[in-house]
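Nothing in this text is a laboratory measurement; each read-out follows from the coordinates by a stated rule. Just so we're clear, the structure is a prediction, and the values are computed from it rather than from any experiment. Cβ atoms are built from the backbone, for glycine too; each structure is taken alone.
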Structure P
Amino acid sequence: MPDICVLPGDGVGVEVMREAVETLKLLNKTHNLRLEFEQALVGGAAYDATGAPLPEDTLKLAKQADAVLLGAVGGTKWESLPYEVRPERALLGLRKELDLYANLRPAKVFEPLLDVSALREEVLRGADLIVVRELVGGLYFGTPRGVVMESDGVKRGINTLTYSEPEIQRIARVAFKLAEKRRKLVHSVDKANVLETMELWRVTVTQMAEEYPRVALRHMYVDNCAMQLIRDPRQFDVILTDNLFGDILSDEAAMVTGSIGMLPSASLSDTSGLYEPVHGSAPDIAGKNIANPIATILSAAMMLRYSFNREDAAATIEAAVMRVLESGARTADIARKKENVIGTREMGERIRAAISGR
């Protein structure tokens, strides 16, 4: 049974995954991790080979492993497929089958990259937040759902926003525990002034806060949060929110930092974890040695921290990434000057050299 199920997926996922796995193999030697890997197909690549975006063998391997490291899925090649077999369905399937109810997406501004964001440096400097998104409920999974034909011949689309108290309690618990180790502040984001489900969300989170007296709780409507993320991202520590709002706000937070190619993520259950970069498969640059591997390498660091309790190894990766950025090395997505641009492979090699002290 492997420790890590490796799912490169599609597009640039294959390239960035290679760099992450090579980095973990180096840490096997430098930090005596003794991690074992096994690779499987997922997404469009899996559909081409088996007719399913999440084959049974892949799902079985993911359930057996201690953690799953995923590259990216999807691409224009598969956009015309029926909805139920599109590559993205593999992600939803993994989340549901592994009960990955807590999605953690950190958005930290790296000092060497202050000039990359569209926001002013004085607004960005010191911003360091994490979005905790409920991942297996809400509009994305609620029933009834679908497109129905009504008696008058008019089609109607239906999606259901639903959360139970236990679902809200367990994701809130993740956010509060995380905040206890950070700056002890949770912003719970909802739309309680309009949606009854969100009213239950707010009431339940408020009750949960009583169990964490060292953590301050603030409530914020989602539209205001979207504005505040641009106005003053430094005010946030932990943002707790539902599936839909978390999907949107975490992408916004990613771009506040300047590049979606820099940001990792973790999707956790009580017994498992899936780790992946925030970015997609980027089929337009796949195979060109252009993609930024840092988000995937940092996802591997999150995996070491949360699934294997190896804070030392995770911190080593993060420090190496900072050293490389401070040296001026850049992939195209984070470069202001063309002369500093390096490729996917070279960025991975430089990070590994920094880990080795070279």
Structure Q
Amino acid sequence: MTGRAKISTAFAARPNALVTLGCSLMASGHGDKAVALVEQLLAETAPDPGTDSVVRTVMSHKVPHWHLPMLRETARNDAFEAAITGAVTPQTRVLDIGAGSGLLAMMAARAGAGAVIACEAHKALAATAREIVAATGLSDRVAIIAKHSTDLDVVGDLGGPVDLVVTETFANDLIGEGALKALRHALRSLASPSVRIIPARASIRIALAHFAGDAAQPIGKVSGFDLGLINRHAAPALAVPVGDERLELCSEPADLFAFDFSGRDTPSEGQTEVPLIAGERAPNGVVQWIRLQLDEQNSYENAPARGSRSHWAAHFHPFDAATTAANGPPIRVNARHDGERLRIWCEGGCPNGL
């Protein structure tokens, strides 16, 4: 090829070097160059397992592991589509924040939205979403922009304020992916005064719980040595599938924090204390999950229960002590957040704290 070496030649000679280069580009924020590298490789090389291995290794680098499981979750997809369909008209201009595959943007287009702009900061994901949208024949109504939403220009990128903002940029603790900051910026800088948000509201929920997994127990003596100090290096919470049979709720659930995304002044930080009372089962920690109120009719909640499924895991915060008493006094669960990080601990009824 004129002006550049054939990638296929380099691949045959040093496939690991090609993988290293592609992953380095992805990690350093040059995902567009990594995509170009992969596209050139595919254009020059006949399909085979070795080539596919290189492509998948590069294109999956720095892509969160939950992207594909999220797309398989029918309950989540149906709830979002029902809310989106009820919100759009042929005049609606939609902004999808954190497009990923472009699914929510295409739902909005299929529902009849006049124009849909979807932003995705991960360059490789944005490139793939653009291809998916083109393959569905929706490129005339769905534009994929490879930017973070806070870098969008309301005129240059969006062509003016949008009427509907949809997003699924929520972490297991709701706030860990920067959703509060992104929505606050969108409301103030990218949206019309009458904008609607999907989800309209959301809450971080908790309950006392008992988790029978070994990871919930702190490290003590090992081979005769007291290793208790190593527990300071343990993450404060464990990610547990919501359907894990070893996880059992021991109290009624309660909202820890609730957010109304329709307000333009969503608090950037917060502090609270919630009393919880254990029932017949003695808890050994606090479990946290999320609830999305998409609109007045449609909601999604990944509450822990046997047989439940969700790509969002529950977070189990174990007590330092092995357990507390059933039917005991209220356990005061404390929490703070700074808009991106959530901390949970307890006082009263939890020997040694949480």
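Values computed for the structure shown
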{"quantity": "With mean count of other Cβ atoms within 10 Å over residues 131-138 derived as 25.0, matching label from P, Q", "calculated": "P"}
{"quantity": "Label whose coordinates, when mean count of other Cβ atoms within 10 Å over residues 115-122 is calculated, return 24.5 (choices P, Q)", "calculated": "Q"}
{"quantity": "P(r) over Cα pairs in 5 Å bins from 0, in percent, for residues 59-170 alone derived as 2, 13, 24, 26, 22, 10, 3, 0 - corresponding label from P, Q", "calculated": "Q"}
{"quantity": "Structure responsible for 1.14, with Cα Rg over 2.2 N^0.38 Å calculated and labels P, Q on offer", "calculated": "Q"}
{"quantity": "Origin of the value 1.3, where distance in nm of label points 7 Å out along Cα→Cβ at positions 19 and 299 was derived from one of P, Q", "calculated": "P"}
{"quantity": "Test item: FRET efficiency 1/(1 + (r/R0)^6) of positions 35 and 139 (r between Cβ atoms, R0 = 30 Å, to 0.05) calculated as 0.25, pick one of P, Q", "calculated": "P"}
{"quantity": "Source structure (of P, Q) for volume of the Cα convex hull per residue in Å³, for residues 107-186 alone, computed value 158", "calculated": "P"}
{"quantity": "Which of P, Q yields -8000 [helix-only ellipticity at 222 nm (-39500 (n - 2.57) for each DSSP H run of 4 or more, over all residues; to 500), calculated]", "calculated": "Q"}
{"quantity": "Which of P, Q leads on mean count of other Cβ atoms within 10 Å over residues 43-50, largest value", "calculated": "P"}
{"quantity": "Distance in nm of label points 7 Å out along Cα→Cβ at positions 75 and 147 - highest-scoring structure of P, Q", "calculated": "Q"}
{"quantity": "For 22 (relative contact order in percent (Cα under 8 Å, 6 or more apart), calculated) the corresponding structure among P, Q", "calculated": "P"}
